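What follows draws every value from the coordinates through simple rules; no lab data is involved. Every value quoted in this text rests on a predicted model; they were computed, and no experiment measured them. Cβ atoms are built from the backbone, for glycine too; each structure is taken alone.
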Structure I
Amino acid sequence: MWESAIAVIGTLAGGLLVTVTQQVTDRRQQREQHRERVADLTGQLMSAVLRYRQLYWLRVDALRAGEPDPVVRADFYQARSDVTEARDRLALVVTDEALLRAASRAAWSALDLSEIDPGTPHAGRYAPAIEAQLDVARERSRDAHTELRQAATGYGRRTAPGRVVDSRSQST
């Protein structure tokens, strides 16, 4: 009879071990999938921000050189929408405040460029105050882009398999 009891206990223990192992593996896979999704969405936001900035600076530089505006208005508006959409998609997936703040700063530092009306350049230069605003805006948008990349990298490290993860940041 003891042999039967030991066999039953062994079978139950083995089943429990398989169940626990499967749950751990599943959770690890879910964390990895979430981390990859956040990295992908962050990359999409970074690309959209870069595209918007590119269009803005193409416009500014063309006007500075006395050339016609090379940016089609519809393309500029689409680029703005792409930034907003990418930022919103990331916000629907992640709750990490540092990453969301960095994403918002990167998006707005790009979109706020269009608030600078350079006016008409003279001899290939805008007014000194405008040139200064453009320089500050360029640095701010570069810094925000770097901050977003660093926040995304930090998020990826915090949520890497085997790391303790705050369950609030696992909304998928």
Structure II
Amino acid sequence: MYYKNDTIIIREFTPQEFTLFFDLFEDENVTRYLPYKTPEEYKEMFEKALSDYKEGPFSRWGIFNVQNNDFVGMCLARVFLDHPEQIEIGYTLAENYWGKGLGTTVCKALVEHCLSLNQQKDIVAVTDLANIGSQKVLIKSGFQRIENLQREDRVLAYFVLQEN
């Protein structure tokens, strides 16, 4: 996965960028809609992302500002744990990058990546029920909300990409 336009680059993390990754999740506003994770769990997530690069084609990637190489956030594409016949996409942006249209750009880049794999699987995304901002991004990106997804500990808004 590699994507670049006038504003962002999506690329593999380097091992030295763990602090950027970890600090993103230190912001309570950023993690408001995410399940709680310990620092050790974030370290495991990051290390798994690095090892996934060798396995291909799914992982977590860093999003960086083209102009100043500032860290914008991270995104992912993976086999959906709830329904392995689907591919899940997601992203987390640093608060100072909210409301600038980057969520939509990242979403579309992830969809392009997943479609290029010719996996013949539905592309899906989930959000916290209260995360209206991300839900609007998904709808704008061609997703349609379907039934809620029930997990043991929470209910999530469930979206599937509509075939064109």
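With helix-only ellipticity at 222 nm (-39500 (n - 2.57) for each DSSP H run of 4 or more, over all residues; to 500) derived from the coordinates and found to be -9500, which of I, II does the value describe?
II
Out of I, II, which structure matches 17 when relative contact order in percent (Cα under 8 Å, 6 or more apart) is calculated?
II
Can you tell which of I, II yields 2.8 when distance in nm of label points 7 Å out along Cα→Cβ at positions 12 and 68 is derived from it?
The correct label is II.
If FRET efficiency 1/(1 + (r/R0)^6) of positions 4 and 44 (r between Cβ atoms, R0 = 35 Å, to 0.05) is calculated from each of I, II, which structure is the one that comes out at 0.75?
Source structure: II.
Check the numbers for FRET efficiency 1/(1 + (r/R0)^6) of positions 28 and 76 (r between Cβ atoms, R0 = 25 Å, to 0.05) across I, II and tell me which is largest.
For this comparison of FRET efficiency 1/(1 + (r/R0)^6) of positions 28 and 76 (r between Cβ atoms, R0 = 25 Å, to 0.05), the top structure is II.
Hey, Cα extents along the principal axes in Å derived from one of I, II reads 39, 33, 32; which structure?
Corresponding structure: II.
If FRET efficiency 1/(1 + (r/R0)^6) of positions 92 and 124 (r between Cβ atoms, R0 = 41 Å, to 0.05) comes out at 0.40 when worked out from the coordinates, which of I, II was used?
Traced to structure I.
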